[in-house]
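Below, each structure is written out as structure tokens.
FYI, it's all coordinate maths here, none of it is from the lab. On a predicted model such as this, the values are computed, not experimentally measured, just so you know. Cβ atoms are built from the backbone, for glycine too; each structure is taken alone.
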Structure P
Amino acid sequence: MSASVHPTAIVAAGARLGDGVKIGPYCIVGDNVVLHGNVELISHVTVDGHTEIGAGTQIYPFASIGHKPQDLKYHGEASRLEIGERCTIRESVTINPGTENGGMLTRIGNDCLIMASAHVAHDAVIGNNVIMANYVGIAGHCQIGDNVIFGGTCVIHQFTRIGAHAFIGAQSMVDGDVIPYGMAVGNRATLTGLNLVGLKRRGFDREAIHQLRAAYRQIFASEGTLRERVEDAAELFKQVPLVQDVVTFISSASDRPIMLPRNGNHAE
């Protein structure tokens, strides 16, 4: 099944269109763009740069995909943007490619929902099944794990990491790393517990959740240093993958601090 291109659309000669691609009215597709099978640009979408979009992704009107990064250090290098399969990118979303200082690549995983007017900046790496509500802003070099959910109008500071299955409440300003399975809310955001609703909805084992809650209380207790408490949790819960995910995340080097509860331990 060949691609379908509306007569008012402009598709550069070098663009590569997979089977079943649909390009609607007044879209513009650049010379180095690759659209895999069944990608749909509904109307008034512009896709430029060295951009590759996975099969089945649907992009809504006035989205701007793959244009030059909003970074003064960018000097025209042929950096890339990769968007996974079956993503939904709604109206007026902007997504920029990478830069020389950030690995030359912005990547978005599979099955993501990016709602209207959200922004993903240069060199960000977004996992699978991520949901960004309206007006979410992901700054440059951020790393977002799988199954993270962002409430509306969140802003994520550059170089911040958000662990898998975390939940970020609406209108939050996040400037510290959020642990996997954590929940952060506020401006400036603080850790407010575990994303228990998300864990239960995704079918995590009840006993594993119980042990994760116990480890959370230990890691964010007031006694000792954070490093000591993390080491203790790593040993005490060494057979619990969820806890080890948190331990590994905290122990990994980062340019941002680990987000903590505001007033000591939040029992979960």
Structure Q
Amino acid sequence: MGLATGGTALAYDGAAVLGRHLRRVRNNPGLLILTQTMPITMLLFFGYVFGSALAVPGQEYRSFLVPGLLVATAANGLMSGMFQAAQDSHRGVMDRFRTLPMSRAAVPLGQVVSDLLLTAAGLVPLMLVGLAVGWRIEGGALQAVGAVGLLLLLRVATCWIGVFLGLLTRSEEAAGQLGGATFILPLLSNAYIPTDNLPSGLRAVAEWNPISAVSTAARELFGNASVPEGAAWPVAHPVAGSLAWCGVLLVVFVPLAVRRYANAEG
């Protein structure tokens, strides 16, 4: 009975926090438009400016790029989660939430679910633009659905990391600076370029980057590329590697974020 009551309270309180975040987006459409159009701008920039200078054996560069850019967009949950949590902490919103009789997990959960819904909606125009510039989904429908599922799972995992770091910093300025540094993470992966020709040490770092596993899995499930030979285990077994990475990140950072929210000083 206690578990059922606790689950009901979490769902009810989480829905209330979710509604708050969605209303904030509705009241600030300019920020939403900016965050949704940035990946499209990057697609056009990388695809047409760098595309002529980059060669991917056996395929056209934009077919290689689009799945990687989808994954990089999903991984951006780290920055968005961190900035939103830090902003609410810095402005005292989290302190006011702690005074209310509500589930401690509901506040970070509501933020993560809101971010997930906005990301799911934002992937649609990015994929449509990808199709317009020559990318094609060459695998089956179920595989494509699986690829989108992995993208959203990565978004959830990275958003929980961001929430924890944002609650830890409690500063919009620090979160903004640290969030900007996360831009390098997709660059140290195979999201934008193949890792085959990288120096051995750098290649190992890139292939053990979770973004590389999910990028390879997305390409494989969308039917855009096969798994490269001689890669590290997460890239050689990309679907299993993606699930393993996301599972580890969730197991570690969900309780850390909830505990940090519950125990942070006012």
Structure R
Amino acid sequence: MSKIIYKTAEEIELIRQSALLVAKTLGEVAKIVKPGTKTIELDKLAETFIRDNGGVPAFLGFHGFPSSLCISPNDQVVHGFPGEHVLIDGDIISVDCGVILNGFYGDSAYTFAIGEVSEEAKLLLKVTKECLEKGIEKAVTGMRVGDIGYAVQDHAEKHGFGVVKELVGHGVGVKLHEKPEVPNYGKRGSGVKLEEGMVIAIEPMINAGKAGVKFWKDGWTVSTVDGKPSAHFEHTVAVRKGKADILSSFSYVEEVLAKNN
């Protein structure tokens, strides 16, 4: 059984550089996420940008995954393949990106609204992002993994949304997926104790309808059981005393979105 890999202060700074390259890549993607764009175009842009900045796409070839980004529109939860799908007004689309830079991994995801989306979709995006923020608030020394999961689950379910249980957050940094698992549900005070030196990816996956998901025959794509939309936001976070240290960032995405509105 693999153990938690604790990171030194220097290693955390290297993970931060990798996570910030992910953030900048998502910012580049934000520039062309609009009606009429094919999802494969987002993937090509991301791969080029990552390589031009000295990184390697972490997802490309990971257990055979064929792309640099996981792109999951509408009722797809995660792990969707980029392809010929053309974005249309009213879509929501989760874009998950991982990078290896200086030997360390960064991982982050953002769900974009394409054009004018439904009120249900707007609320889903808002609440899922808030779930991430509430989870991160608990990523401090002395808390437990269950405290993160409870914070996410409680906020999502208060709004009548379903919390995906088959897929979870994870440790990250030396490898793309490390111990501990970080579920988006749980009991306060339960699970692995959080300590300085732990770096985790917190990633709420929240469904507008039922919590259940189905796994596609392609071996990757996961979608909601009821065909309702799903949202996904993710940050790479270092556990600290008092307040979590968010190593990735949505500021590059939000800067672009603010200009476009």
Handout entry: Identity of the structure behind -24500 (criterion: helix-only ellipticity at 222 nm (-39500 (n - 2.57) for each DSSP H run of 4 or more, over all residues; to 500), calculated), options P, Q, R
Key = Q
Exercise for the section: Determine which structure produced the value 6.8 for mean projected area of the Cα convex hull in nm², for residues 70-157 alone, calculated from the coordinates; the candidates are P, Q, R. Expected result: Q
Practice task
Assuming 22.5 is mean count of other Cβ atoms within 10 Å over residues 94-101 as calculated from a single structure, say which of P, Q, R it is.
Solution key: P
Problem - mean count of other Cβ atoms within 10 Å over residues 62-69 - highest-scoring structure of P, Q, R - result: Q
